[in-house]
Structure 1
Amino acid sequence: MVKKLPVNIKKTPLQGLFIITRPVFEDQRGFFHELYRSSELQEVGINFRPIQINHSLSKPKVIRAIHTEGWQKLIYPVTGKMFAAFVDVRIKSKTFGKVFTKIFDNTKTDTKRSAVFIPPGIGNSICVAGDGPVHYIYAVDQEWDNSKAQGIAWNDPDLNIKWPVKDPIVSKRDKDNLTMRQLFPEKYQ
């Protein structure tokens with residue numbers, strides 16, 4: 001592991017979860033933004049090789065609940081205002097059950113733009129926090145397999161996430177997710 005992080009990568013309270021902020025180059029045509037560099041992730045001991053890239057559109061008040069598939073993921077909100085919640089579900093982690101949240105506001109072109117690298121064992125969710133939709137791109141190091149879909153209840157009382165919307169729009173799958181206590185009863189005795 002490297003002693004000093006590259007200037008574009010910032011630690012979060014959850015080990016292995018990094019915020020990546022690279023320069024945005026603007027001119028009269030618009031802007032260009034590099035999301036991440038593999039070499040910078042390698043400097044912090046991460047070998048991330050995406051094999052599937054997805055694009056999601058979420059409408060206002062949508063919560064895409066806490067997904068915990070066991071893959072590495074790089075997320076990048078492209079447009080809109082998005083609240084993201086990350087949960088440590090690694091049973092042996094010192095921060096098991098802890099939540100880290102971040103707001104991404106890409107409603108203006110001059111916004112400082114960030115991506116997030118998510119290691120296996122960190123659940124992630126998004127919530128559209130503004131009046132417009134959020135376009136969200138994410139790259140993963142495994143192909144999607146619905147039989148491996150996992151998640152945590154978006155409204156888990158132990159996590160106590162302060163979602164920025166009332167009466168959210170949530171999929172049936174996400175409504176049916178179990179709580180942390182149901183999934184990890186040994187941690188809540």
Structure 2
Amino acid sequence: MINDTLSGYRLILASQSPRRRQLMEELGIEFEVVIKDYDETIPEGLRGEEIAFYLASHKADSFRGKISEHEIVITADTIVWCDGEVLGKPVDSEDAVRILKAISGKTHEVITAVSICCASSQKTFSDTTRVTFDSLSEKEIEYYVESFKPYDKAGAYGIQEWIGLIGCSSIEGSYFNVVGLPVQKLYRELEQFLAGLSKK
């Protein structure tokens with residue numbers, strides 16, 4: 001079990017997402033939450049997976065030089081990529097409606113990149129899930145935005161919420177990745193990361 005391997009390490013989840021915290025708790029892994037402010041400005045020219053990789057790695061970089069060999073930090077960033085455009089967190093209700101109209105009746109990609117780092121090592125990986133939504137009516141979109149206020153969610157929706165229940169027609173890949181963290185992949189990657197540290 002991974003908790004045996006983690007004995008002697010302080011595991012830090014650097015995320016304010018309640019969904020990521022819940023998924024980590026359900027893995028049965030002991031961790032602490034440390035929140036930092038990040039500059040999430042995306043350099044020009046990055047596309048799709050490159051954006052998520054940059055943001056997750058950038059967040060991890062802010063801990064380098066400030067943690068010991070017995071501290072492991074996990075950072076993550078989720079983006080929605082549709083028609084060659086990144087759909088981030090909406091700034092207001094009007095923006096949320098615009099984003100949901102953009103994914104209505106289409107297939108988009110939900111890409112989460114995760115960085116695992118300690119004082120001497122860093123590993124970043126990603127997972128991509130293809131999500132298809134039925135065409136959503138304007139009333140359905142407006143009801144969801146008004147009732148659920150999805151301003152902290154990339155793509156302006158939570159797959160586990162009402163809009164996902166009535167709108168999502170198919171998913172190719174990890175459901176939990178769409179929620180915010182590819183926990184199956186994270187578990188295996190963390191095992192490998194710890195195995196690498198034990199050989200040093």
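Observations
- If you line up 1, 2 by relative contact order in percent (Cα under 8 Å, 6 or more apart), the top spot, with the largest value, goes to 1.
- Answer label among 1, 2 for the case where distance in nm of label points 7 Å out along Cα→Cβ at positions 53 and 181, calculated from the coordinates, equals 4.3: 1
- FRET efficiency 1/(1 + (r/R0)^6) of positions 85 and 117 (r between Cβ atoms, R0 = 25 Å, to 0.05) from the coordinates reads 0.25; which among 1, 2: 2
- Which entry (1, 2) yields the derived value -1500 for helix-only ellipticity at 222 nm (-39500 (n - 2.57) for each DSSP H run of 4 or more, over all residues; to 500): 1
Quick note: the coordinates plus some simple rules give every number you see, no bench work behind them. This one's a predicted model, so the numbers in the text were calculated from it and none came from an experiment. Cβ atoms are built from the backbone, for glycine too; each structure is taken alone.
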